[in-house]
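Structures incoming, each one as structure tokens.
None of the figures in this text is laboratory data; all of them are computed from the coordinates on show. Computed from a predicted model, the values in this text were never measured in an experiment. Cβ atoms are built from the backbone, for glycine too; each structure is taken alone.
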Structure P
């Protein structure tokens, strides 16, 4: 019971920071503006790790890899703590490599979850209040992924089905990612 409580707390805290760091990375990669409440929140929550990491991990072509490396490190530490709570000892190099690979697969999975959430929020905001200050944030986050679908599938009777198609594609992509995660986790 105590191990389950510890696992829940570790996964919750690590997951919060991993999602914040991944959001920061994706915001910069997709050129989402940070001058909004959500962008300011993400920056404030993640500055503690990103600012020192920038001294070691320089940006490449205006993409801040310090936030991506930070997300990987936090996920790695969270996985290590969860496995340690359950009695697994990670001091052998192959185990650490496997744990690092598992953290990398988790980052891909969490990135897909972020995009799924952004598509859903973007669709709901477009129906409920398209002029809210957060609408441009979610539009900028989802536009690069929706644009190719909209070229193939234009709106039908003024109803845009591209978010639905993107959600189906993302769900399909989650299947091999979950399979890869299972393979890597089985090696630990």
Structure Q
């Protein structure tokens, strides 16, 4: 979405959420009602001074009028489009399901641990959190200063991924996990 359209939608959405009429908002901001209408329809490109006045009238930070997240609510990721990475001598397969999304600050992976497979990635960026769900199999997780936890099928665990951690398959069958990483900083 272009910035002009985003500004228009943000002003209108915020104004309506505060149950303010165009007339009242325009009067408080010191702009004409027709100018505010043109801005909300995306027909006018407001100056920084006008945006500042509108933000003050709506009692919101001016940068909230400029937010443009381009978030797509429906997004399909096909297995065939995401190439797996083979690790640990071929005993581990890591396949992205959704690459990093700067809006949600999340990325997801499928992790397959074959018999005796071990996945010990590099420590992530500060503030990163991982949600691990075992889809099938049994996995040992070592994290947070060496604490160990056995995860069974359908178990889920959240842990800090900005510290060393590892997953290890201790069973005689492949273990599959869904890993969700959120970068909070």
helix-only ellipticity at 222 nm (-39500 (n - 2.57) for each DSSP H run of 4 or more, over all residues; to 500) from the coordinates reads -27500; which among P, Q: P
For distance in nm of label points 7 Å out along Cα→Cβ at positions 26 and 74, which structure out of P, Q has the highest calculated value? Q
Comparing distance in nm of label points 7 Å out along Cα→Cβ at positions 42 and 106 across structures P, Q, the largest value goes to Q
Among P, Q, considering only relative contact order in percent (Cα under 8 Å, 6 or more apart), which has the greatest calculated value? P
Origin of the derived value -1.05, -1.15 (log10 I(q)/I(0) by the Debye sum over Cα atoms at q = 0.18, 0.19 Å⁻¹; candidates P, Q): Q
Upon calculation of Cα Rg over 2.2 N^0.38 Å, for residues 18-129 alone from the atomic coordinates, which of the structures P, Q produces 1.21? P
Test item: FRET efficiency 1/(1 + (r/R0)^6) of positions 10 and 122 (r between Cβ atoms, R0 = 35 Å, to 0.05) calculated as 0.35, pick one of P, Q: Q
